[in-house]
Structure 1
Amino acid sequence: MTSQTITADAAGTWKLGDLPVHRIGFGAMRLTGSAAFHLGTPSDRERSIAVLRGAVELGVNHIDTAAFYFSSLRSANELINSALAPYADDLVIVTKVGPYRDYSGEWGTSARPDQLRGHVEENLRQLGRDHLDVVNLRRMPKYDSIAEHFGALAELRDAGLIRHLGISNVGARHLAEAQAIAPVVCVQNQYGLHRPDPEADELLRICGEQGIAFVPFFAIAGNGAERGPAGDEAEVVDAVARAHGATPAQVRLSWTLQQGPHVLAIPGTGNPDHLAENVAAGALRLTAEEMARLDALHRQGE
């Protein structure tokens, strides 16, 4: 499928609280040069800035980032600030807190609730903002309950540093736990065609019923993760892609978006061509028969 003139509005819109966004957004993690944060070669700065500006030109108004997205020479937040400030009124920047990395790039212990204000302030400083549009609390395995951490973010929301709150890497019980404290506008979990997960399917359903945005990450990855898809998965996805003149990645994104109007996508890339392809996936409509084939593929292994 052609991607030259397709913009992000082709995917439709949803709201993060009171903030409308196109359902195709942009994930900033790869801007630093690698999906593994401090591993790999740092990105080309000017190319990364061009990708960010290109995303906005293509109508993307939802960018996902974090202060811990950095490599030895690049910070995703700094790149966003340099490329896009002063920010457009309709641009929604979503960040996350919880995990912690020191300046050498090594992962530290999970943040305590009393450390989250410092993490929020670091995001504010790097992005050059006086408040954050949305902050996701990413649950770390060390903490089964998220009540204390989410409560700390709710206090920062009440103080005006954060507009809306979300949660990440959670189950349905964590959503209920958070909602007892403050409104939740989005849930960000790993989810994709390649990843059968009944709990994630259930969470997606609950979010749809409650009007909460469900935001999968790693939606493009195949069952081979960074190595790419293999076996029956690749054959089925490739066949659907050929039928539409699309790429396998576009099929995966389209399948993800067709899980419900509340589902958003945040594919990340440092490649301008891949950016255009990802945005164009918002215009790809799979048939009911194709969706049934892909749904069956998703359920394999449950």
Structure 2
Amino acid sequence: MTSQTKTAAAAGTWTLGDLEINRIGFGAMRLTQNGEAFADDAVPSDRGRAIGVLRRAVELGVNHIDTAAFYFSPLRSANELISRALAPYPEDLVITTKVGPGRDPSGAWIAHATARELRGQVEENLRQLGRDHLDVVNLRVVGSDSIAERFGALAELREAGLIRHLGISNVTPEHLEEARAIAPVVCVQNMYGIGVRPEHDAFLRTCGELGVAFVPFYSIAGDGRQAGASGAEAEEVRAVARAHGASPAQVRLAWTLQRGAHVLAIPGTGNPDHLEANVAAGALRLTPDDLAALDALHGRGA
């Protein structure tokens, strides 16, 4: 499928709390360097090109950007690029950030923030983005331990007006239940895609029943994660792509969006051509036969 004239509005909309967004958004992780994100030997991205990609995304109707203060390379910060490219921000732009993990100035990962340290991470995002509040903050979780204390700390910052809405990332259904007992949760951000964690299908459906957005990450890259898509593409995906004149990446995004009206997409890229193709994927409508073939592939964990 061609990307000309396709905008993010073609994917439809969802409301995060009281914030209406187009369902296909933009992930900022890959803006800071070329090659694998966070790799020590990756080449810093071209600053002008990254700023251009962000501005073009907004021109294409993207009004949901996912970022984090720990998205940085030796010469680039995703938050700083977003601020430079888009401030003063469009009124309808929703910026979602993540807290929990941290990196020291050298880029090394450090222990996850305690409940007390989360305020500093929130304030860091506010400073870098030049905002007086954050639209949505996701608590990024590692492991299965209770999140009550940390999520409770973010709920207090929400009450104080520093955060508008809360979400959680890399979590289990038990985490969602625990968080919702403390404060409203507008989104769950988990790794998911064709053949990636089919055991999360039920969790995705539960989120829809609760009115909580499900936001997959690595829906194109799959097991390649931050390194990007790698290896040979499954024939089922390539066959659907051929039938629609689309790329396999577009098929993967379209399949994800068709999992439910509450499912959002946040593909990331520093390449303007890839950006146009990703946004255009929101207009791709898969047929029942397409979905049956892709669902079967997904179920096999392929």
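Nothing in this text is a laboratory measurement; each read-out follows from the coordinates by a stated rule. Just so it is clear, the structure is predicted and the values come from calculations on it, not from any experiment. Cβ atoms are built from the backbone, for glycine too; each structure is taken alone.
Structure notes:
- Structure from which 2.3 was derived, distance in nm of label points 7 Å out along Cα→Cβ at positions 61 and 285, options 1, 2: 1
- Source structure (of 1, 2) for FRET efficiency 1/(1 + (r/R0)^6) of positions 85 and 157 (r between Cβ atoms, R0 = 25 Å, to 0.05), computed value 0.45: 2
- Comparison of 1, 2 by distance in nm of label points 7 Å out along Cα→Cβ at positions 53 and 117 - largest value held by: 1
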